[in-house]
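Listed next: structures, encoded as structure tokens.
Since every read-out is calculated from the coordinates, none of them should be taken as a lab result. Predicted model, so just to flag it, every value in this text is computed and none were measured. Cβ atoms are built from the backbone, for glycine too; each structure is taken alone.
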Structure I
Amino acid sequence: MDNLHQGHRERLRKRFLAEGLDAFEDHQVLELLLFHAVHRADTNPISHQLLRRFGSLSAVLEADPRDLATVEGVGRQAAVFLSLIPQVTRRYFQDRVSRDQPRLTTSEAVADYLVPLMAGRPEEVFYVLCLDTQCRVIYPALIGEGTVKEAHVHPRHVVEEAIRHRASSIILAHNHPSGTAHPSNQDHQLTLHLVQALGALDIPVLDHIIVAGRQTYSFAREGVLPRFQPLVGG
């Protein structure tokens, strides 16, 4: 039986090297991945169980490793390995985009930077892109995780990151993992508060981008980005 499994593994590996993953079915992709964490068992039934349990390849890879580990044959090591895949993918695409230090001077350029950064995240995340004078990213600061509300993304935390990284300007960004890219009333309110807080320090907010899968919404492009209104003394 071990020889049979090993022969199947070797054939699948050779097929991947010859053809890539395009012609693979989802369960075969999981099989190939599990070869690296499940060393002796037949990974074919494990792959089918995972797909039945979670519904799709992406849902398997985005699942909590504690839930993955409850599937028979998976275990802790394989669960951790599978959960690494989307996170490594994000890092890979983020590095590809950022290593050439693109200038984020258009909403399209910002989207090209942000979509990989937020790909596969099951939870809402809020980023502040700290930019230099040429609109290149100095640092993408992860400010909060969870529902985007002022309690989770406080203006003080955004200001602290902008000052710490000596940002000449910033771009706000968050995702809607299970909805559309259209902003909520809370998104508009938070944007206004942050524009005012940073504008008082002469750090302009150039845009606020919402990402939902491959879709993006740009406050600047849609003409709804608030302008800084300095307070007038009495």
Structure II
Amino acid sequence: MKFAVIQFPGTNCEIDTAYILKDLLEQEADIIWHMQDDLSSYDLVILPGGSSYGDYLRTGALAKFSPIIEAIKKHAEQGKLVLGICNGFQILTEIGLLPGAFMKNQNLKFIGDDLFFKVINNSTPFTSSYSKEQILKLPVAHLEGNYYIDSDQLKELQAQNRIVLRYCNSQGLCSEQANPNGSVDNIAAVLNERGNVLGMMPHPERMAEEILGGQDGLGFFQSILEYHKERKEQ
């Protein structure tokens, strides 16, 4: 499987992500500079975490004007997989591939910590390696992680099972107390309507080896590989 990891000015997780793909999972992965405009040879596109353009104006606001964006949209329109992690999630909302928007955390402070997440939907190309309602411990690092969506769109997400992860406590309770940033409905990851674009706030690449504190994040990448294998066998 061939992965493209997009690099914008200010991206800082592209090397970590490529390492997981190449060194741990033995896949082909290229770091693609945002000025390129062709992703046709890749099976999956990852928009990694960081602070594209220094988060100037707001997260993802300037990245959406990069030449690579049209290629990302085309990739998604063709039904290929797109994964946005943290800043990548924020960019995907800015360019309209995912619904909603991001605001500053409710406490107006940067959050960098390992948090708990409940798997709400494990029947996606990104989460099939997990069990439903499995509790994951994953790192977050964001100042604008407060996910907002209006009530009508929220009902659509809920009805279509497009909420993939929610913030929770260690027992799996998705409460206000377990919500670190004020996100609507404790939402931490969502799918597009077609099911091939996922945005998530936690960093799975930072929790994919025991030396990093655990392997709870590795399943996202393993799920993608299994999905691709099954598609090839059809």
task: Identify which of structures I, II gives the largest calculated value of distance in nm of label points 7 Å out along Cα→Cβ at positions 85 and 189.
output: I
field: Value 13, calculated as relative contact order in percent (Cα under 8 Å, 6 or more apart), assigned to which of I, II
entry: I
- prompt: I, II: which one has FRET efficiency 1/(1 + (r/R0)^6) of positions 29 and 157 (r between Cβ atoms, R0 = 35 Å, to 0.05), as calculated, at 0.70?
  reply: II
query: If FRET efficiency 1/(1 + (r/R0)^6) of positions 45 and 213 (r between Cβ atoms, R0 = 30 Å, to 0.05) is computed to be 0.45, which of I, II is the source?
result: I
message: I have 144 for volume of the Cα convex hull per residue in Å³, calculated from one of the structures I, II. Which structure is it?
response: I
message: Quick check: -6000 is what I get for helix-only ellipticity at 222 nm (-39500 (n - 2.57) for each DSSP H run of 4 or more, over all residues; to 500), calculated from one of I, II. Which structure matches?
response: II
field: Of the structures I, II, the one that 0.40 was derived from, the read-out being FRET efficiency 1/(1 + (r/R0)^6) of positions 53 and 221 (r between Cβ atoms, R0 = 25 Å, to 0.05)
entry: II
- line: If FRET efficiency 1/(1 + (r/R0)^6) of positions 37 and 165 (r between Cβ atoms, R0 = 30 Å, to 0.05) is calculated for I, II, the one returning 0.45 is structure II
query: Of the structures labelled I, II, which one yields 0.40 when FRET efficiency 1/(1 + (r/R0)^6) of positions 77 and 125 (r between Cβ atoms, R0 = 25 Å, to 0.05) is computed from its coordinates?
result: I
task: State the single structure among I, II that was used to calculate distance in nm of label points 7 Å out along Cα→Cβ at positions 69 and 133, giving 5.2.
output: I
field: mean count of other Cβ atoms within 10 Å over residues 13-20 derived as 20.1 - corresponding label from I, II
entry: II
query: To which of I, II does the computed value 4.7 (mean projected area of the Cα convex hull in nm², for residues 101-172 alone) belong?
result: I
